[in-house]
Structure 1
Amino acid sequence: MLNPRLEQLSDYAFPRLAALLAPLAPPAGLEPIDLSIGSPMHPPPWLLIDTLAEHGHAWNRYPPVVGTAAFREAAAGWLGRRYGLPAGLIDPVRHILAVAGTKEALFLLAKAITPETRAGGQPAILLPNPMYNVYLGAAVMAGAEPVLLSATAETGYLPDLDRLEPALLARTVAFYLCSPSNPEGAAAGLDYLKRALELARRHDFLLIADECYAELYTREPPPGALQAAQGLGDSLDHLVVCHSLSKRSSAAGLRSGFVAGDPAVMAGFARLRNYAAAVQPLPVLAAACALWGDEAHVEANRALYRQKYDLAERLLSERLGFYRPDGGFFLWLTVPDGEAATRRLWTEAAIKVLPGEYLGRADERGVNPGAGRIRVAMVHDLETTETALRRIAETLD
């Protein structure tokens, strides 16, 4: 009765974590702190709350699947401002679709573009390893072969584009690239993004740039894939970028984002979404317009994360392989054994983290590049984060 492709999926990271810790209990007297999931804990901006209330009269209306014209114009305007794009490069009608959070878009895009065969064999989708688990699920359920590209310290925590063989590229239909990356926080440079897009165009596959952490940078704003497209001739062919309010605006529960890119892909994706996708209610779309138009709350949000990175640098410098990532809100710490460290932190320090291996898979050598790591989500307030980091240092160092 069930789709046999489900058997190719390992358990999602968080059910695995729940099973790992189920037999264990945190120590009495310590308040548990959950740093395992990237769920923003900063208060959402009042702009969001006020705009939802102001548009409450529209909850009784079906929203358009593609998003309102005002939403698509707000998204296009923000892209232009954020990445310094020339007027006219982004057409709100041809290039942008509203999505109910980028998770559903990242999953469904593979469905929209994957044929039965490619170059006489099974289509391939390239994934960073470790990765956001949704990329793997998208590839498998679309009928593609997921090809994992190890992203380690030696490769700058980004897939090594030089290792891609011509025979593989001939079968490739998509390449998921997250920048800044989850879990490592590595931002791809503009030259890297141009090379990735040039490969996509040369071998006729789609570069899917997941840029949901693009506004949580710790130093300089990371470049975006649209800037690479501009530098290669002002065409969006073979490119889709994904942006979300979940991290940027601490609005994960709003489930609001957008995708922008290749107009042919956008048209096909819109056709699929008419059948398969949830849509954002009109009050949500109105709130999203307001948030994409406001930078003050984003700057305040980013400043809070920077304070926590400053704190982590002070407490963990030269410990547990600490480095300051380019962006995002995760620490990617080195330990002898990720699961053992996770169990120990829970039972001795009441701290919940995620074993790095749950975000990766074994490569062709049988090596999981997430092994020997833990991911720590610095999503709480500064005081809670300091308490958690001190417990981690005292327990594991």
Structure 2
Amino acid sequence: MVPNEEQSALQDMARRFSREKLLPGYQRRESEARMDRALLREMGQLGLIGINLPTELGGLGADSVTTGFIMEELGYGDFNMGCIVMVQSLCGTILMRNAAPELREQWLPRVTAGEAVLGISITEPHAGSDSAAIQLKARRDGDHYVLSGEKTSATFVECASAYIVMARTGAPDSGAKGITAFLVPIDSENLQTSRFNDLGSHILTRGSLFFDDVRIPISHRLGGEGKGFSEVMRGFDYSRALLSLLCIGAAQASIDESWAYVQERQAFGGPIGRFQGVTFPLAEYDSQLAAARQLAFHALALRDAGQPHTTEASMVKWFGPKIAVDALHQCILTFGHYGWSMDLPHQQRLRDVMGMELGEGSGNIMKLVVARARVGAMANPS
């Protein structure tokens, strides 16, 4: 995918910021294990948050492909800061489609400015990939809904300002048709959080949300009652392609660093880049990352054209993170004993990216989506 003149200018701006501002502090931010609010506000001032949102709400009004160019550049410098931006694009899109105008105007300008952070919470202890089986209850009480239950594997539990939450307003066995979406401020009374001790992406503060009769105004409902599942899940075709580009960007950073290293590292009387056993693996993963990149942009271009893109987004969602993980593993091996060090960023990128083989749809679930597109119900026999 070749950017046009406007896209190229935005990409160049994001590239400079990513390499000059994000990359140098990538490992330091992990050691602090918290979101850098000042850095987030700086990204907001540059227009890097809510790229796809309307200009009147603080966004750039950019299309999906343009957003993808910027997302890959952010992933190159700091996968986690890029992930924060990606989730804001997803949540912002959901609010634009489903929230009342007053709610959009209250939240989205703060999000695009980096002053507020939105999260999305679907997973429950007993309902991960089977997201239509969620049981968090939302009962109507006058002009409010009362939410009771637990969510888990939610990102930003220590830094989110509000969450998009899916809850069951229908009967327990009503499946996807009984699910409604809400915007829940994190400071809502009777809402508690706990944080996990994760392998990677420490600044994203993943954890659980506990709802003990949390009251939410009806004005915070997103879309119609019982329509939350279909409305919210539509956004994931978009975010899965963006997320894959984040993974590709992170892996490309290590591949680039590995190419530089094999030209400098001396062994057996010269640079180790002379040996095919060293360079061929890097060439293979450089090629596979390029293929994954094109597939991601193909999915985004289909979205911009108003065409179905669920299959393509699912393809790149399993393919992109897997190739990125494999490439990062190879980079550690290429650096040898030096690569087996916490001082270099390859191990952190590997841990951060590996989580995306699970988040927003595991690889096997994505393959199931592709299979259903090809052979229908046969791919999911009862």
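Values in this text are rule-based calculations from the coordinates and carry no lab data. Here the structure is a predicted model, which is why all the values come from computation and not from measurement. Cβ atoms are built from the backbone, for glycine too; each structure is taken alone.
Points to keep in mind about this one:
- When mean count of other Cβ atoms within 10 Å over residues 99-106 is computed for each of 1, 2, the one that comes out at 22.5 is 1.
- In this comparison of 1, 2, the computed figure 4.2 for mean projected area of the Cα convex hull in nm², for residues 299-346 alone is attributed to 2.
- If log10 I(q)/I(0) by the Debye sum over Cα atoms at q = 0.11, 0.23 Å⁻¹, for residues 139-234 alone is computed and equals -0.33, -1.20, the structure in 1, 2: 2
- Structure responsible for 16, with relative contact order in percent (Cα under 8 Å, 6 or more apart) calculated and labels 1, 2 on offer: 2
- Of the structures 1, 2, the one that 19.8 was derived from, the read-out being mean count of other Cβ atoms within 10 Å over residues 59-66: 2
- Origin of the value -16000, where helix-only ellipticity at 222 nm (-39500 (n - 2.57) for each DSSP H run of 4 or more, over all residues; to 500) was derived from one of 1, 2: 2
- Here Rg/Rh (Cα atoms, Kirkwood Rh) was derived from just one of the structures 1, 2, and that gives 0.96; the source is 1.
- Each of structures 1, 2 was scored by mean count of other Cβ atoms within 10 Å over residues 123-130; the highest score is held by 1.
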